[in-house]
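Enquirer: Each structure below appears as structure tokens.
What follows draws every value from the coordinates through simple rules; no lab data is involved. These numbers come from a predicted model, not from an experiment. Cβ atoms are built from the backbone, for glycine too; each structure is taken alone.
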Structure P
Amino acid sequence: MKKIVITGGAGFIGSHIVDEFAESYPDAKIVVLDKMTYAADIRNIRHHIEHKNFELIVGDICDAHTCQRALQGADLLIHAAAESHVDNSFGNSLEFSRTNVVGTHCLMEVCRQLNTPKIIHVSTDEVYGEILEGAVSEDALLNPTNPYSASKAAAEMIINGYIQSFKLPVVMIRANNMFGTRQFPEKIIPKFMLMLMQDQKVTLHGTGQNKRHFLAVRDFTNALNILVEKGVIGECYNIGTTQEFKNIQIAEMLCGLFGLQSKDYITYIEDRPFNDGRYAINWDKITALGWKPEILLEDQLAVMAQWYFKHFDRYNENRGGIIHPPKKMK
């Protein structure tokens, strides 16, 4: 493989994808196409910047010229760029549709024009909607319940049209919530870590009983690597984990990590307009290709907390509302 393009490669998930594929394909040129919005950070990929096989293109996936520049001669596109924070989608849904739907459409059209040999599209388990019991496989009907998941489902419909009409070589993936370093502190784990470092109470939506599965980002990138080699064109693969926690359990675990009494540091706020009680996917299909999750959340929390403590200055008042110096870590 000579050239790999990764959209959103300066963000949380994208930068870990860059790490995975730079290591696995050391002779390939890695091109990151990223708009560098609030959740991206050049420091996430700084260790790649000086490498002769690396290029960063700052641009919008909704711009066809920019996409053509990035994708010219590419052997593989991994499309991970997206507006992804559900809370933001309730107040800024048009931007989610623009980036997630129009941006994906633009990329697929350019890939069609350039005959890109293989495309991995990163979707989400949220397109299935609320799954209160059991788990759903890849052939389940899509039933998104918020503007974010609706935009991701719409992007999948665009891609399906290109697969059927133009035989576009796409492999689709739908993954659980992810955890790891470099995640912008709008998601529950890094947000709560930084709040607790400042001796602030953490805030749970509603009753805190909503359940989520948490997949290690490094397990996810390993799954991508396997799908590049073994994934069947035109197929969709769920990527999941057995690690399921209520939001209140996450808050309690983090309080314990910092040696704090949860009863003193957990408070409740008004719930989202609609807050899915649970998502759950069956991931037997990718297991059959030789993948399984290996990293446990509880084993990584201390490592993540140390990382966020060390990089606390990234998340100042202009980026994440973090304005007080952190407490000392144990």
Structure Q
Amino acid sequence: MSVEIEAHTAPPHPRRAPVSSTRCDGAIFVGLVNNMPDAALASTEAQFSALLAAAAGRHSVQLRFSSLPEVPRGPDARARIARGYWPIETLLAAEPDALIVTGTEPIAARLADEPYWRRLVELITWAEEHAVASIWSCLAAHAVVESIDGIQRRRLAEKRCGVFAHDILAGHALLDGVSAPLPMPHSRWNELPVEALRAAGYEILSFSPESGADAFVRHDQSLMLFFQGHPEYEDTTLLKEYRRDVGRYLNGQQSHYPTLPQGYLSAEGRELLEAFEARALGERSPALLEDFPFAAAAATLRNTWRPAAVTLYRNWLDFIAAARASSAEEVSLAGP
């Protein structure tokens, strides 16, 4: 049906009542805890909102944004969050049906040393005990697995970036309507060992020898769905990240030129970017980034993962709606 984004506004006058924390009748109430870096804050809002809207189908979704306050922010991002994000305590007090939690770029060698780690562990515990379901994206997925089961992610020799084809776990309800091979974007420097996940009881929903575990799930008190991939990505997101990494090379922030994303570019797009790479290696300069052939390369891209991403999220929303209906029926049957 629709997605309604409900912004949080602070009361303009001390005597005015605070914004209501109650949910819309009948809507699935989802909290998006957006911890992405400042430059990706707005695009992440747009990506998840668009994916939920495409997946909503017969459901109405009430969406509120929040963020962990300990994630380091610049003044513009802090202002954006202050204008419309719900404080994490206020969001959780309203008891959302589900959470979507993103990661961020790590600044510490160990996740447990990140400034937001304690708050994130508290959020994980809340989701386990109170949410019908939750989605944990990339670094957030790594944090949950380490917090609950002590499984630590491992550093890759090079960045895993591209669109990879995955086998799927046949018969799982979250994969109803999804067929193999399942294409999914990945963009990360770390991974969780598949054998350790299986030994700890996680169900691997999608897997590739190249990318490892793409999506996996844990279902105890609450359904926890994890993505090392990024179903929410738009067609140009990987290209934007690649351009960012090229810029980091050109201005000296990183020593190596980034590897082209696998399985993502057309032959024409690859040719354009390889030509720019040859030029950049010969005349390394920050000013050269202005000539990056973004528009020309973007025109050749095709979003191959969107249909499966929409189906996955629709199945997730269906699960939440069914779980709420079942709970309401149990309460009704138990009543006078």
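Enquirer: Out of P, Q, which structure matches 16.6 when mean count of other Cβ atoms within 10 Å over residues 245-252 is calculated?
Expert: Working: P: 19.2; Q: 16.6.
That value comes from structure Q.
Enquirer: A value of 4.4 was computed for distance in nm of label points 7 Å out along Cα→Cβ at positions 165 and 181; which of P, Q is the source structure?
Expert: On the way: P: 4.4; Q: 0.3.
Among P, Q, the structure yielding 4.4 for distance in nm of label points 7 Å out along Cα→Cβ at positions 165 and 181 is P.
Enquirer: While we're here: Can you say which of P, Q returns 25.8 when mean count of other Cβ atoms within 10 Å over residues 77-84 is computed?
Expert: Details: P: 25.8; Q: 14.8.
Computing mean count of other Cβ atoms within 10 Å over residues 77-84 on every structure in P, Q gives 25.8 only for P.
Enquirer: Say we calculate FRET efficiency 1/(1 + (r/R0)^6) of positions 133 and 309 (r between Cβ atoms, R0 = 41 Å, to 0.05) for every structure; which of P, Q gives the highest result?
Expert: On the way: P: 0.60; Q: 1.00.
Between P, Q, the highest calculated value is found for Q.
Enquirer: Compare distance in nm of label points 7 Å out along Cα→Cβ at positions 269 and 285 across structures P, Q and report the one with the greatest value. Walk me through the intermediate numbers first.
Expert: Values: P: 3.6; Q: 2.9.
Once distance in nm of label points 7 Å out along Cα→Cβ at positions 269 and 285 is worked out for each structure, P has the highest.
Enquirer: Related question: For which of the structures P, Q does the calculation of volume of the Cα convex hull per residue in Å³, for residues 189-276 alone return 131?
Expert: Only structure Q yields this read-out.
Enquirer: When mean count of other Cβ atoms within 10 Å over residues 125-132 is calculated, the result is 20.5; to which of the structures P, Q does this value belong? Write down the numbers at each step before the final one.
Expert: Working: P: 20.5; Q: 17.4.
Considering all the candidates, the number was obtained from P.
Enquirer: A value of 2, 10, 17, 18, 18, 16, 10, 6, 2, 0 was derived for P(r) over Cα pairs in 5 Å bins from 0, in percent, for residues 37-148 alone; which structure in P, Q was it taken from?
Expert: Numbers: P: 2, 10, 17, 18, 18, 16, 10, 6, 2, 0; Q: 2, 10, 21, 24, 22, 14, 5, 1, 0.
The read-out was computed on structure P.
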